[in-house]
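Scrolling down, you'll hit the structures one after another.
Each value in this text was obtained by applying a stated rule to the coordinates, not by laboratory testing. Just so we're clear, the structure is a prediction, and the values are computed from it rather than from any experiment. Cβ atoms are built from the backbone, for glycine too; each structure is taken alone.
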Structure P
Amino acid sequence: MTNIGKQSAERCGAQVQDRCTAVLLAAGTGLRMHSDTYKQYIRLRGIPLFVYAARTMEKSSVITDIVVVTLAGEEENVLEILRRFGVEKKVRRAVAGGAERHLSVWNGLQAIDWPCDYVFVHDSARPLLDEPTLVRLYEKVRECGACVAAVPAKDTIKITDAEGVVVQTPARSCVWIVQTPQVFDRELITKAHALMVEQLEDLTARGIRITDDAMVAELMLGTRVHTVMGSYMNIKVTTPDDLPLTEAFLSQAGEN
């Protein structure tokens, strides 16, 4: 176990569960869905998309607190929808997101003013979050301080240049498709995001685009991020083509 894991274990004691806060991101507009409805509110099997992951977190033995990051002005609406679907015991608050995903995460992190050891950052557009994945992530983050849900790539991956010409074919055994949740020691990820915000102008000028929280920890602190087996069902709803498959997976999982 790393020093981070040891410090958390010492703080909590052997008989006390760590406090794990989920930062649930539901602040996107979903432009690629080509819908008049914000993506998080699209109903699958009669339930708004963002409610599925929140409901899994509400029932989880791992997650102790939830902060939902949503569109500015939608905070009370989001809380009311969650209450309507029985998700309220662990939800601490809803806060407005930022202009970019990483800024939304930063807003979520800043909202945590309760005891917290680990932060689970999850995209609400991945409704098929499951408890076994949460448990695996929790066990791993206690050892290493930073980990992400991911699955091994099934297809051969090609790296190309700007013209689309193949320049490299990485070994498939080393290629993982990264998902969320991404889980970190609370102090580590808060420090990494604070540094990112300070250096954002420089990063933008250098053409560096932040695509996930693991990248923030890697860039800002040189953190070694570990992969944890996720689920091939944990797909992200991005375009209308994703909806039928997601519906099928929800039906298979018995979600209603």
Structure Q
Amino acid sequence: MSLKEEIDLKQLPVHIAVIMDGNGRWAQKNGMERFMGHREGVVSVRKIVEAAGALGIKYLTVYTFSTENWHRPQEEVNALMALMVTAVRRETKDLMANKVRLRTIGDIDRLPLLTRKELDISIEETKNNTGLNLILALSYSSKWELTEAVKKIAGKVKDGIMSAEQIDEPMISNHLTTKDIPDPDLLIRTGGEFRVSNYLLWQLAYAELYFTDTFWPDFREENLYAAIVDFQKRERRFGKTGEQIQLKNKYV
């Protein structure tokens, strides 16, 4: 029986964030060039997008290319950018069929022109879709995002648009690239590592963390279901006591 049958559709995470780790190690394990791991990883993205959308997940953010990834060998960076162009071009038809809306966060201006053009085309084509929001974190890092937010807020204070006393948590959130996206409920990291790697640091404050040894190219629907089932077994207290949460749920 599929783990899908164990999922409570009334208690789904609204937003799942994913760190897709292990592409290169998967390729090496199978005697392939690292690039082949990234190609197979695209298949996993397609499978997980379809499965998440079918369940009714509203937001799925995938760590596609970090700011730190620019420091990888130029040959690998070039291959990743080319793969991104091909993948976006090929997958847009399926995104439309599944009513998926494509979005991006990150320092998009650093991407090659052709990559940006393909992304812009797909974003425009899918902008009215009402299903899953697929968010690609591209040329993204949380420290970059927070630094940019501080610069914007400081500029507004300097120009007299706002005062320092007006700065609060909602204000900061409203200056992040995720300002119109709910914070993740669940973070999934594949590949056996136990860290968040400069990813959505502000937004993950109360997310449930799920780590798996499975390399991303091997991560498929059942793996996603397992993560959601695990998520639904946890008690999310948000700083309160278990008794307070139980009392609140009693009257909901």
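For structures P, Q, calculate FRET efficiency 1/(1 + (r/R0)^6) of positions 95 and 191 (r between Cβ atoms, R0 = 25 Å, to 0.05) and state which one comes out highest.
P
Name the one structure among P, Q that percent of Cα pairs over 11 Å apart, for residues 87-126 alone of 71 was derived from. Mind dumping the intermediate values first?
Numbers: P: 71; Q: 63.
Here the read-out was taken from P.
Work out which structure the value 3.3 belongs to, where distance in nm of label points 7 Å out along Cα→Cβ at positions 151 and 231 was derived from one of P, Q.
On the way: P: 1.0; Q: 3.3.
For distance in nm of label points 7 Å out along Cα→Cβ at positions 151 and 231, the value 3.3 is produced by structure Q.
One of P, Q was used to compute relative contact order in percent (Cα under 8 Å, 6 or more apart), and the result was 23. Which label is that? Numbers along the way, then the final one.
On the way: P: 23; Q: 28.
Comparing all candidates, it corresponds to P.
For which of P, Q does Cα extents along the principal axes in Å, calculated from the coordinates, equal 52, 47, 37? All intermediate terms of the calculation are to be shown ahead of the outcome.
On the way: P: 52, 47, 37; Q: 56, 52, 36.
Only one of P, Q returns 52, 47, 37 for Cα extents along the principal axes in Å, namely P.
Could you figure out which one of P, Q the value -14000 for helix-only ellipticity at 222 nm (-39500 (n - 2.57) for each DSSP H run of 4 or more, over all residues; to 500) was computed from? List each step's numbers first, then the result.
Numbers: P: -11500; Q: -14000.
It traces back to Q.
Quick one: Cα extents along the principal axes in Å, for residues 71-158 alone came out at 47, 37, 18 when computed from one of P, Q, so which one is it? The partial results should precede the final answer.
Details: P: 44, 32, 26; Q: 47, 37, 18.
Answer by label: Q.
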